[in-house]
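What follows is calculated from the coordinates using simple rules that are stated; it is not laboratory data. The shown structure was predicted, so the numbers you read here are calculated from the model rather than taken from an experiment. Cβ atoms are built from the backbone, for glycine too; each structure is taken alone.
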Structure 1
Amino acid sequence: MGVPQDVQGWHIKHQERLFYRANSGSPIIILKFFHYPAYRQAVQINQHPSKCKLRVKGNNSFFLFKEKVRTKGSISLDRTITVFPTPSLGNLKEDWGNISEIPQSQRTKYRESSKFWPIHSSSIRKISGQEWFNSDDLRDWVLSACRYIRATIKHRENQEERLGAYQAFHDGIGDCDEFTDLFITLARMREIPCRRLTGHYIVRKGLLTENHAWGEVLSPKVGWITVDVALNNFRHSVNYIILKIEEFNPALPDYQIQTRHTSNVHYQWEKPDPEITPILTKR
């Protein structure tokens, strides 16, 4: 069964719990975890996670739990969210503009190298000698880069951990993370503003939910454009649910935890995949 044509959004039910045990004392636990942002989607909180405050920073949203707790216990992070993705009208036939038209301030802003986006790698930089790499037409450059990456990563395999662009380039293996990381690395080498989005992709066959990563490039004429190299897709659709946007930190953890007043606290997560069901258009 494919995704019905009249799907307009998704109910997302998280049932998560953090168990903790301190060796002594009553620690203060500070827990930060990402929430679906209001970017390319309308978001409603139907069940708010207990004792958590919602914060917004840039394009991202997150919940913050901060409380003094008993020596031993658990924290419920149960929540129910409704997300209505806003499909884009992206079309490969429209003019995305030229790379040289992107303001230099924007091009410089997205030039930082990192573990996952090693733009200064000498072996990866050899790609800049290929004819397609120096094209000034943004749309043509993106399409050429996607073809190059799909030919380079010959073995599509789900990875237990994120490998990064360097290993994907040299070993030719990876999943959506590696396709996206290699694309971002090449784009930033070419001084094209590019960033990484993560969240869920709803597979059409059987409404299966997959954790997914994809990219966006900044067009001087269109704005941010979806570039999903792994799925060869260039528009945002109802199948995408965004959890977080990574621009200058390439590895934002979904959850961060800190403790105060004691140095020895043991944690155990009960974090099953969320239950996602479609919301159909009323007839």
Structure 2
Amino acid sequence: MVYNALGKTGLHVSAVAFAGIVNMDETPQDAARYTAYAVEAGVNYFDVAPSYGNAEERLSAALLPYRSKVYLACKTQERGAAESREELLGSLKRLKTDHFDVYQLHAMSKPEHVERAFGKGGAMETMEWARREGLIRFIGFSAHNEDVALECLERFDFDTVMFPMNWAMGLTAGWGERIAMVVKQRGIGLIAIKTLISRKWREHETHDFPKSWCKPIWDNEPLAVAAMKYGLHKGAAILIPPGNINHQRFMVDHIDECVKNPLSNSEFALLRDEVEKVKDETIF
């Protein structure tokens, strides 16, 4: 497993995270097995959120034997101070931990999310309070809108940004370019999501990945590897896989190769060819 500096936090994190949603709706036994596999493979960054169904409960018991050896990140979708404090304390209780290493405003997607979270009585008050109290170490956010993400970065000195570094969006619309540039300039830890995604699900399309709201790459190893490399090429310290154990294992199995042999011209050409197939079905 490759480890990277997560911005200026001082944390050295596995280049592949464990996506807590992998454990959602799994049996306690399978959740324990998946978590132990990840730790044994060298994964030391675990990401979860209360919006992922019962993922916190499933991860909690599974991670307990390893909690002191890993970094645990969680999120809140609440925008108000009181509501986000309640959600934070609930997540700490469910995950049986006394702190989160990274805590994030989750899914900042609209201007009104920014105004509420950063306004008087907003969630950022919870973030700063929790850090003073030692309940969280570092503050981040996730976003699905580049303008909103940039506005968040103007309002606070965040430690991490979680953002979709999706090759199809990047090659069709320049998606993520501005975020990649700003986080590099400021030394902010970039956590990439949606790297292994190709397109939206089509209406009535059957699939084997019920936890993913968009179509992951599967059965096309060269494309999947190139997609991972694209995320790393954009400066990601961490890649987060889609929410299933198959993609979790794929990323773990291929991350060393991806780091050792960065995105090549031929792989970039492969992505350009593939984007022609999905350019009208991109996820954002």
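Of the structures labelled 1, 2, one was used to calculate FRET efficiency 1/(1 + (r/R0)^6) of positions 52 and 164 (r between Cβ atoms, R0 = 25 Å, to 0.05), giving 0.20. Name it. List each step's numbers first, then the result.
Values: 1: 0.20; 2: 0.90.
This figure was derived from 1.
Of the structures labelled 1, 2, one was used to calculate log10 I(q)/I(0) by the Debye sum over Cα atoms at q = 0.12, 0.13, 0.14, 0.15 Å⁻¹, giving -0.72, -0.85, -1.00, -1.16. Name it. The partial results should precede the final answer.
Working: 1: -0.84, -0.96, -1.07, -1.17; 2: -0.72, -0.85, -1.00, -1.16.
This value belongs to structure 2.
Assuming 3.6 is distance in nm of label points 7 Å out along Cα→Cβ at positions 172 and 236 as calculated from a single structure, say which of 1, 2 it is.
Working: 1: 3.6; 2: 1.8.
Working through the options, I get structure 1.
Could you figure out which one of 1, 2 the value -4500 for helix-only ellipticity at 222 nm (-39500 (n - 2.57) for each DSSP H run of 4 or more, over all residues; to 500) was computed from?
On the way: 1: -4500; 2: -13500.
The read-out was computed on structure 1.
Out of 1, 2, which one gives 31 for relative contact order in percent (Cα under 8 Å, 6 or more apart) as computed from the coordinates? Walk me through the numbers before you get to the answer.
Details: 1: 31; 2: 19.
Comparing all candidates, it corresponds to 1.
One of 1, 2 was used to compute Rg and Dmax of the Cα atoms in Å, for residues 84-147 alone, and the result was 14.4, 43. Which label is that? It would help to have the intermediate numbers written out before the result.
Numbers: 1: 14.4, 43; 2: 12.0, 36.
Label of the source structure: 1.
Starting from the value 7.1: which structure in 1, 2 was mean projected area of the Cα convex hull in nm², for residues 76-187 alone calculated from? The partial results should precede the final answer.
Numbers: 1: 10.3; 2: 7.1.
Checking each candidate, the match is 2.
Given that distance in nm of label points 7 Å out along Cα→Cβ at positions 12 and 36, derived from a single structure, equals 0.5, which label among 1, 2 identifies that structure? Could the numbers behind the result be given before it?
Values: 1: 0.5; 2: 2.8.
This value belongs to structure 1.
Can you tell which of 1, 2 yields 22.0 when mean count of other Cβ atoms within 10 Å over residues 20-27 is derived from it? It would help to have the intermediate numbers written out before the result.
Numbers: 1: 15.5; 2: 22.0.
The structure behind it is 2.
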